[in-house]
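Several structures are given next for inspection.
Every read-out reported here was derived from the displayed coordinates using simple, explicitly stated rules and does not represent laboratory data. Only a predicted model underlies this, so the values are computations on that prediction, with no experimental measurement involved. Cβ atoms are built from the backbone, for glycine too; each structure is taken alone.
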Structure 1
Amino acid sequence: MENVYFPSHDGVTDIHACIWKPEGEIKGVVQIIHGMCEYAERYAPFAEFLASKGYLVCADDHLGHGQSVKSENELGYFTKQRDVDIVLSDIRALNLAVKKQTEGKPYFVLGHSMGSFICRKYISLYGKEFAGAVIMGTGFKNRFTLDSALFLVRMNALFCGWKHRSKMIKKLAFGSYNKKFAPARTANDWLSKNPENVDAYESDALCGFDFTDNGYNFLFNIIKQACSSKVLDRTPKNLPVYFVAGAMDPVGDYGKGVIKAKNKFIEYAVKDVSITLYDDCRHEILNDDCKEQVYGDLIAFFEKHSGKADD
């Protein structure tokens with residue numbers, strides 16, 4: 001794995017990114033957009049698998065995450081500008097740099113969890129350049145719910161500041177996620193049915209931290225944009241899109257939200273939309289007990305569409 005750094009579009013931060021290269025010829029590229037309260041290097045096992053199949057893999061640590069922060073206080077805080085497009089511009093910078101190095105190889109994008117919503121916005125802007133997109137661990141929320149959440153965050157920030165970490169907002173956002181897994185052993189049992197995976201997440205200082213009001217403002221904004229008719233309408237109609245999620249993932253409302261998102265893409269005339277829900281698996285399907293099946297399904301998707309980068 002190679003570590004690289006490049007300047008963020010916030011004008012202050014150096015963004016950290018990871019690149020995994022295959023030993024032989026590069027067959028294609030997969031850019032990963034990670035989720036909330038985690039970081040790029042967590043995807044190393046999957047990236048190494050893809051590299052063994054001939055794919056170069058890259059992923060950056062978003063603002064407020066991983067090695068893109070200088071201190072613990074910066075975790076869960078994006079930018080003082082509160083501009084979603086800054087994070088997308090950082091992803092774009094890595095995209096363009098890797099694209100330049102890989103000389104027109106088929107280029108895929110994969111977004112997980114919060115990254116799935118970022119990915120949905122990202123492909124509405126640049127999807128014509130990709131051979132395919134994987135939307136992992138996603139869902140669908142209505143505008144009223146998201147506007148209400150944003151109003152609450154902004155009121156909280158007005159009185160407590162944008163760097164405040166609200167237990168109330170965290171509980172409202174994620175407090176119900178463990179209900180189907182009672183009696184829950186930890187607050188993060190919803191992530192995986194495998195307790196070793198949950199324990200690894202909980203013991204990692206760069207995972208599971210509390211978001212700031214600034215962070216929640218970004219989160220609810222990007223979900224709102226991803227679910228909007230504007231983004232759906234701008235998504236390229238010929239882009240192959242593959243939805244994957246655990247059937248027991250509360251982020252996707254136990255499959256219902258994932259199916260709704262998939263159906264919205266079809267409603268907006270995206271022609272090649274597919275879906276796999278993994279029975280009895282939860283949110284982090286790349287780390288859950290179904291991971292071998294997920295790896296196989298994803299490499300099959302990349303292989304199938306590796307000749308379609310210029311369609």
Structure 2
Amino acid sequence: MFRDILRYPSARIALGILVGIAFLAVFGPLLAPQDPYVQNSGAILQGPSAEHWLGTDAVGRDVLSRLLTGSTVSVAAALEAVAVGLVLGVVPGLLSVYLGRTVEWLSLRFMDALITLPFLVFAIAMTALLGNGLAQAMFAVGILIAPGFYRVTRSAALNVANSPYVEAAELLGASTGWIVRRHVWRKVLPAVAVTTAGLTGASLVIVSSLTFLGIGVVPPEPTWGGLLATDLRTLYQRPFGPFVPAALIIATVWALNAIADVLRDVTGQAPRRVRRRRDGGVPASVDPPGLQPRAEGSLIDVP
């Protein structure tokens with residue numbers, strides 16, 4: 001499947017960006033040329049120079065060092081939220097299909113309740129309850145994105161549960177655990193992978209938004225969103241300041257969404273494309289995902 005993904009030019013570009021972001025997240029603090037927390041009153045709001053490649057902030061700290069250090073915090077926080085959502089969404093999604101109507105009803109009502117909660121208010125409430133920290137805030141975000149994983153997992157599992165080969169396995173005495181491991185998970189995994197890529201990008205945006213507002217961050221901890229907020233406060237003195245953290249956020253989110261789109265096409269999760277006859281009759285052919293449409297006729301997307 002990896003070879004199929006690499007056939008898409010957008011996937012190759014996106015993977016290159018994500019490899020670079022992963023490198024910054026792992027080695028960013030080690031690559032920082034200066035201490036990101038040291039203030040220098042003699043070098044306030046300086047422009048780019050040989051000593052400070054991206055200049056300094058309002059208290060004289062090296063912006064490049066803070067950006068590199070903040071990469072680890074921002075990416076780790078987004079991954080934490082996705083991991084929490086993955087566990088709280090995928091597991092109940094599978095259990096709701098195979099543990100009876102009581103579990104199904106309770107899990108559906110719980111997920112419906114989570115969908116109604118506003119992200120920002122819930123994150124603020126959780127940080128107030130558990131303490132102002134990024135780990136607490138991302139735990140709250142992970143709870144709120146769990147319904148996305150739940151709905152995708154449940155939908156894919158229901159399609160497999162009603163298939164003839166699963167019914168035949170049940171009649172032959174196969175256990176529920178064996179059916180889930182042998183048949184269900186193989187069909188659910190592609191849909192979960194697509195959702196994970198998309199929600200990782202969404203989680204990074206949420207992380208940046210919360211840290212931009214100062215929620216979940218303990219000063220002077222650097223994050224991409226926090227650097228963006230600091231640069232906006234000194235926009236007149238450093239008009240180029242917000243460009244780099246904003247570019248990192250945009251590039252990472254675009255790359256994750258591009259990977260999600262490619263995974264959707266490669267794994268057959270994309271909407272089918274059918275050809276409509278010119279006379280308006282019954283569709284004449286179906287194009288499998290990944291194939292280019294022919295010149296004649298028009299294409300429409302159907303669910």
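Have a look at 1, 2 and say which one yields -12000 for helix-only ellipticity at 222 nm (-39500 (n - 2.57) for each DSSP H run of 4 or more, over all residues; to 500), as calculated. Here the read-out was taken from 1.
Largest in distance in nm of label points 7 Å out along Cα→Cβ at positions 219 and 267 among the labelled structures 1, 2 is structure 2. Each of 1, 2 could give FRET efficiency 1/(1 + (r/R0)^6) of positions 59 and 115 (r between Cβ atoms, R0 = 30 Å, to 0.05), but the derived value 1.00 comes from 1. Determine which structure produced the value 15.2 for mean count of other Cβ atoms within 10 Å over residues 27-34, calculated from the coordinates; the candidates are 1, 2. Traced to structure 2. Structures compared: 1, 2; top value of volume of the Cα convex hull per residue in Å³, i.e. the largest, recorded for 2.
Can you rank 1, 2 by Cα Rg over 2.2 N^0.38 Å, for residues 91-154 alone and just name the one with the largest value?
Ranking 1, 2 on Cα Rg over 2.2 N^0.38 Å, for residues 91-154 alone, first place is 1.
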